[in-house]
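FYI, it's all coordinate maths here, none of it is from the lab. What you are looking at is a predicted structure, and each value in this text was computed from that prediction instead of being measured. Cβ atoms are built from the backbone, for glycine too; each structure is taken alone.
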Structure I
Amino acid sequence: MEERHYITISGKDSLAAALIQTTRYPDLPYTFLYCDVKAELPETYQWLDKVEQSTGWKIHRIGKSLPDLIKRLDMIPSANRRFCTSRAKIGPMERWYGKGRNYVYYGLRADEQRPGVRPSDTTIPIYPLMEAGIDLRGVWIILNRRGLLPPAFFWPSLYYKVCEMLGDKWELIDELEPWEQRMLFAGRTRANCSFCFYQRYYEWVWLAETHPPLFEQAVRLERFTGRLQQAPFTWIYEAGHIDNFIRNNRARLLKKRAQEVCQMIRKRLDGGLFGEHGETELALTSCGLLCGK
């Protein structure tokens, strides 16, 4: 029976898993995949190019255009309508699989409590990070050594707000490890779609502030879907239209996120476990192992 080996790359964990797997078993014929749904952030594309240049891998960009899919279905995805993953990512990826036995390698870490992918008669999921006992800190160490850290998504407004709140204790920031600083002052948790409905409110603020054209794309998709069905859809059900919500709540949401970061910094430096707060809701509840993972 013919065997194929596919490594999906979508974020820091999956890249670390790819590096571990190809180091441990370098002679296997790997195919590297990235599910590009034409809704990625510019930083993500730059990072993928850097990974290809550094490793020499050819990362096949597969996937279906999510903006086109949204227009065709006349609705935007949500937690109850996750066609963004199933139809724009999983479907195109499965079409790559050939007959025989397919081994697919995912970036599920040893410190995560989340289900993996169910195996089938032809597809066997493998988790190199779990097998090697590698946690969040280990992922950052691996990528830092290779010079392949994920996009920082640095948010200057958040950084300066935190410094303002810390006052004369702003130097506490320097006591954090570099990877902790990257996580704390990022405007995005994962390199998901620019308009991912799992984003926290502050992440929408970051998008509007740093990538106005992408934010406007999300606004247009929200306002012009659901008309044929006479059932308007919104990115955040309880918030109403995203543009009005962000415009009216930007300062409050930035302040709230800054307060959370200050609290994390104090707890971390008081001997608390940074890891339990290091990844936000988006990282923990996102659509699966193909989305920014």
Structure II
Amino acid sequence: MRLSNWIITWMGIAVYVFRLGGCCMAQGVPVPNPSFEEGVGQPVGWTFVGGNGSWLDEGWESAHAVAVTGNGEDSTYWLSEPLALEANAVYVLRFHVRAIDGGGGGTPITGPGFCNRDLGEIPPDWTEFSSTFITPAQVDPEATRLRFGQWQRPGTVAFDALELFAAQPVYLERGGLALGDGERIHGNEYEFRAPYYAESRNCSRPLAHHQCSFNTNRWTFGEGNEVVYRQKVGQRMQTKASIEVNVNYHEGGELVVEVSADGKSWREIGDAREVGLRTLNVPDDLLPANQVWVRLRARSVAEKPDLT
């Protein structure tokens, strides 16, 4: 997006500040039996789904942990009870994981149902991971359940010591402008590339809200899903703007791209119904503007209006 004011080059970062009820991190969001210490025969608050799961007698600095064993073609996981998560809120999930044996394919899977994170290859020693995610605008209690397991990974993986905290992103600010991960200004041009591979994953400063699942480094759209971004760079006027959308997997339907000057009245500017990259321009009659709203939503082909 081109801006009407000249601005020096700088890049943004986001730091996540824990929002705790007291002064210690133990007062985060409650997770049922987070170290898997309680239970008889299996850990209280957790259910195993799939073929081969176990409750280990040795954990990370504790007496117990949970583990999953895959055969390279299946998916198995431990599933928690629903969590009390707020809508459109940022959380940080911490946990420890180690590979007991196997590997060479597939991946461990982690996180809530609406925001999975694949870990890929992991070490044999206990290692701490940290995942950040933002909840949907409307939270389905079933989707708040945490999953720790594997997808098509041969061998055994263990998990332990879960912690979950509400967080507040704090953005780098200079001269009245705030930018976060994925945003940069170069001269009089502003660029935002959603930081799917960064620590923030599905979170970003321009994200207004979403009702969509996220998997590791991509939104996964299905019926009724949408993601809304609000592009606003201080008080700078945006004089020219384009949007790139990349579909890397497609089964049916189409991804609709809409824009708005106020986040209420939307105009469709294009769609994508096959794998590939598309670049769409924001109509000139919506510019210049102090803000540009972008909505991505899934639509069945049968719903497409007649625009002729």
Given structures I, II, which gives the highest value for distance in nm of label points 7 Å out along Cα→Cβ at positions 131 and 251?
I
Of structures I, II, which gives 19.8 when mean count of other Cβ atoms within 10 Å over residues 75-82 is computed from the coordinates?
II
Which one of I, II has Cα Rg over 2.2 N^0.38 Å, as calculated from the coordinates, equal to 1.04?
I
Here helix-only ellipticity at 222 nm (-39500 (n - 2.57) for each DSSP H run of 4 or more, over all residues; to 500) was calculated and came to -13500; which of the structures I, II was it taken from?
I
Highest-scoring structure on relative contact order in percent (Cα under 8 Å, 6 or more apart) (candidates I, II) is I
